[in-house]
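Structures are listed in the sections that come next.
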Structure P
Amino acid sequence: MDCTNLIAIDTHTHAEISCWNPFDNYGEEYDRAADKYFRSSRRPTIQESIDYYRERKIGFVMFGVDAESQLGRRRIPNEEIAEAAQKNSDIMIAFASIDPHKGKMGAREARRLVEEHGVKGFKFHPTVQGFHPYDKMAWPIYEVIAEHKLPAIFHTGHSGIGSGMRCGGGLRLEYSNPMHLDDVAIDFPDMQIVMAHPSFPWQDEALSVATHKPNVWIDLSGWSPKYFPKQLIQYANTLLKDRVLFASDWPLISPERWLKDSEEAGFKPEVMPGILKGNAMRLLGLAA
């Protein structure tokens, strides 16, 4: 990634449409509920996202979410995202997502994606994937991530996926309590853990874990910064200023909106260079 020419690095963006596989409309009701919750139906292709970010001189990390066991819906191939990142390495980094229920087969896939496809990290969504992060079934995948000293992003807090559906679509919010990552941070000190989003309704738990465990970070995706809890801003300005990351949740929130709204969020000017780019460069091992 050509960091010198970038104004920021967005550490949380989603691949929404596969150009390799036909569209899988199974479970499409989750999409419609998410559209209503986020008031957005924008679903760009990977190439459209690349073009968008390059035009704005913002680097980005992209991933899908493999929840095939829980939702029964075909995932976007990790290899598709990785190939796009290899072809656009000046602007894009690929993370992979592997359903933890795949156990040792998932670990084999993780190793192959890292060693043969250049994947630089992994994304987990406990609520959508239906698992507690401390569940030992995920350990084989974690072991591969830790061996390669790569970061892993975990969704935390409330989920827009399933919101408003009957029974919340059967998705359990409790899986995404950030306190569940405490055990993971202890057992895998060489894996950098990123807690995604303001962790409503467990913001204080997230801040506690990140303050206590130096391998835990927080990304600021999924919300407009002007709505961030005041304690999150306080810690971003002080104790956690070196482990807080600019992240949008594109395409649900645009980086342009995030950057504009951050001006009235209360961040200290001196911490913004780290939040926007410097911290991500350290997390991702990018040269200055």
Structure Q
Amino acid sequence: MSVDGEAVRPRIDAETTDEPGWEVDPEDHWALAVVATVGRQLRLRREAVGMRVAEFSAAIGYGDDLVYKIESGKRIPRPEYLDAADRILNADGLVSAMKEDVEKVRYPKKVRALAQLEARAVELQLYDPLNIHGLLQTPEYAQALFQMRRPVHAAEDVERGVAARMARKAVFERDPAPELSFVQDEWTLRRPLGGRAVMRRQLEHLLEVGKLRNVEIQVMPMDREEHAGVDGGIEVLKFEDGTGVGRSPGIANGRPVSDLRQLRILELRYGIIRAQALTPRESTALIEQLLGET
């Protein structure tokens, strides 16, 4: 079947198209409003061209049930769904343009809030003592971490979590680029979470990211007798206006803080951690060594 000369997918059962990971969080009121608006616009445009749901679902290649869910604001439409709908409904790009709004609500509210802060930051100081930091993770490594959580996460939650984590990596594409400083404990680079192939690609990715002019990656060796990071991970984000926000389990029970005194404590700890760690060049050499051993 084709629409305006462009091929569309044959119709598939709803069970195979109603994919996990695209539900709307009932507690995320802004997301609910956005998805409801998108769904309503899709329904109005479909009705305006005189197409019944069965006709539209046959043309777009998705089951009736999914079409109903999207139009009623119960499901987040995928980008390819909106592109196909735009062609079928002769919307001249107006439906496809809604992808930008949908993309903003694709991820959990907490992740969106963090991504917004990272998008504003001119400097990020990041220490993760448990795993490779989220901004440095490959999709395969992130997926392995989500799949290891207990109790076991549903497949849709794993998919959504990985997608959200990868979306945050847009911080590397900003222009002008922010300054990013990472410190990783050596053991996080040695434990082959997800398998050796996954870890090998992760180490290769660290070496690639470490070549960026605005990125410094340092490794805290396992043989250090002093370590200022015993209170847990640290995140400090600084903004252009001189303000900042930080977070650490040892400060305010891990809640974000912007108080200058608390920020200074976090910066002090992070500075000592960096001083105790290997230099960026020494860290690169260690990562290359570990890659050779993996």
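Annotations for the structure displayed:
- Taking Rg/Rh (Cα atoms, Kirkwood Rh) as the measure, the highest value among P, Q is held by Q.
- When mean count of other Cβ atoms within 10 Å over residues 154-161 is computed for each of P, Q, the largest belongs to: P
- Structure responsible for 0.10, with FRET efficiency 1/(1 + (r/R0)^6) of positions 42 and 130 (r between Cβ atoms, R0 = 30 Å, to 0.05) calculated and labels P, Q on offer: Q
- Origin of the derived value 24.2 (mean count of other Cβ atoms within 10 Å over residues 58-65; candidates P, Q): P
- Answer label among P, Q for the case where helix-only ellipticity at 222 nm (-39500 (n - 2.57) for each DSSP H run of 4 or more, over all residues; to 500), calculated from the coordinates, equals -10000: P
- For the set P, Q, ranking by mean count of other Cβ atoms within 10 Å over residues 146-153 places P highest.
FYI, it's all coordinate maths here, none of it is from the lab. The shown structure was predicted, so the numbers you read here are calculated from the model rather than taken from an experiment. Cβ atoms are built from the backbone, for glycine too; each structure is taken alone.
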